[in-house]
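Q: In what follows, structures are represented as structure tokens.
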Structure P
Amino acid sequence: MPVFDEAKTIAMAVRAVLEQPLVAELICVDDCSRDGSRDILVSLADKEPRLRIVSHKVNQGKGAALRTGLSLATAPYVIIQDADLEYDPREYLKILTPILENQADVVFGSRFLGSEAHRVLYFWHSVGNNFLTLLSNMFTNLNLTDVETCYKVFRRELIQGITIEENRFGFEPEITAKVAQMGVRIYEVSISYHGRTYAEGKKVNWKDGISAIRCIIKYGLGG
């Protein structure tokens, strides 16, 4: 779980994750938060042995936080969880099932597949996401519906064998391109989505969209 200035939701997010019986460990990487998020995490870790806290001394971005956290994972399967509760940890079993049944090596949780509940938010975000997914699919020859989803599940040895280069939100298209090039079994599972507004703390912006295009092209060409 990458964490940056999520003091409003981090305690709820940690508790929601640790309430799931499948969770063996939760690694939270505080990316130099300025709002007391790390202090909240430390107080929670004092009471919960499954919670591990790692701190970056300088803010580096979501991809860098994931690189740190993924390298420390020890459980056989790894789920990426944001700290803002836009994604529901109660759906872990659902997104893990294709791997547990030995049908998949990687699972993407799709916000646009199926009929799960979604908060209605920004039209242009939806257009942008659809465009990025289409562009990514053109380079990877996959038929994903949501390349920018947070919920991605991996066999631990698979994700730890990939070198993650992007420090910010470019992680999503980078990791998609790299698992596609490995020829592993990829599944998609419908998930719910409880998005938040910029006033509520959403951080991704149009600059990250431009960066995503760069990453799709770069890693789609094997860069």
Structure Q
Amino acid sequence: MTEHQFDLMRRQMILEVVAETVFLTQKLGRAALNARVIEVMSKIPRHEFVPVELRPYAYLNRPLPVGCGKTISQPFIIAIMTDLLEPQADDVVLEVGTGVGYQAAILAELVQQVYSVEFIDELAQHAKRRLTRLGYHNIEVCTGNGYYGWEKYALFDKIIVTAAPNLIPPPLLAQLKPGGRMVIPAGIPDEQQLMLVEKAKNGTLVTRNILPVRFSELEGDSDCEGVA
């Protein structure tokens, strides 16, 4: 397929994301996503993040398999999670669950620095090479148990989690700056909720359920080695 064809499909994907947001106005509390989030997603080549044989389907508004039993998330869900995070240009963000690196690439266009932890080393190594090839120099990827976050670079202005624990991991709450935000799917399988966690300046936590979702479970538990 040509780059022009990919461009046309990407525009159609964005139209579908925008339309789906309108239908969820009541749950989201607004009818439109941040224009900067939409602008960034409008230019990032999602087809570079999926297996070659799936490139013709890269801009469908649905998850796609990417190997290792994992998927790249539905564009609408990625847009919602990025919007809820309220990324700012000077933010330092932790991502738990690098996957193929698509979410990290979106964040890298919006914030100062992204630190991303991936449990599966094969995915982490592929993501590193892909992001470097695409010219992203403000993303650092490592292999580790995202349950523990990445203590070396904490505290983080924002945290985004792309796999679902049953309960929000305490280490992630501890590594979130006062005044920060975390977007995370959580709950037992088939009853997951996308949640927004806000930490007040005094450290008080407020959580809000946004909408039902279905994510892979967060791999690794509190007995596994984290990232120093």
Structure R
Amino acid sequence: MSKTVYLSPSTQENNIGVGCYGTEEKVMNEVCNVVEKILKKHKVTTYRNKPTMTLKQVVADSNSKKPGIHVALHSNAYNKVSRGCEVFCWKSGVEGEKLAKLLYKYVAAITPSADRGVKYAYNFYGPGKHIYEVANTTAPASLIEIAFHDNIQDVTWILANIEKIGIAIAKAILEYLGVKYETGILYRVMAGSFSEKNNAEAQVQKLKKAGFDAVVMVYDG
């Protein structure tokens, strides 16, 4: 499987959220920054759209790059009451559905409300009227609507959890690609404290003989 991802945060600068949300384009690019950083850390090749692109240009750019998958990042709007996450793929049974289910699993797990499920772009707006980006990308594609930017509760949650949302999306992508998520955190083990330096150095030598990377660290209490 090609470990290349085209990331497509919303280019909709005219979609303004309630409260201090700002634009959908700005916030989705903030989420995408987190996703991209994690994917690159895991040696996944990433491509990304530009905010100035039209949707048609985004699709053409993605298709020209020939990525393994295409992931579009959006926030939703409907009636100022609806809440939660939903994720779109092309049709039931296609490869993008696996990706969509993983995105939904990870993001729905952290939202504070009920969520809206995995849905299909095919004929979503009526016969022959598909969700354009999912319908026209060559690579298996998913479009995630993280939550609603016209609902103040969802807006408050999104803005407080940019990093957490980005991590969840990155984890879903990595699982789809078969790449183990690594936090980068190291846990150090202390193997004794000594009042005499000679005793500390003797312990270090024992640990090194056993195959452990050990050093003496001085603590002045």
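Q: For Cα Rg over 2.2 N^0.38 Å, for residues 54-125 alone, which of P, Q, R scores largest?
A: P
Q: May I pose another question? When FRET efficiency 1/(1 + (r/R0)^6) of positions 6 and 190 (r between Cβ atoms, R0 = 35 Å, to 0.05) is calculated, the result is 0.50; to which of the structures P, Q, R does this value belong?
A: Q
Every number here is computed from the coordinates shown, using simple stated rules; none is lab data. Since the structure is predicted, the reported quantities are computational estimates derived from the model, not experimental observations. Cβ atoms are built from the backbone, for glycine too; each structure is taken alone.
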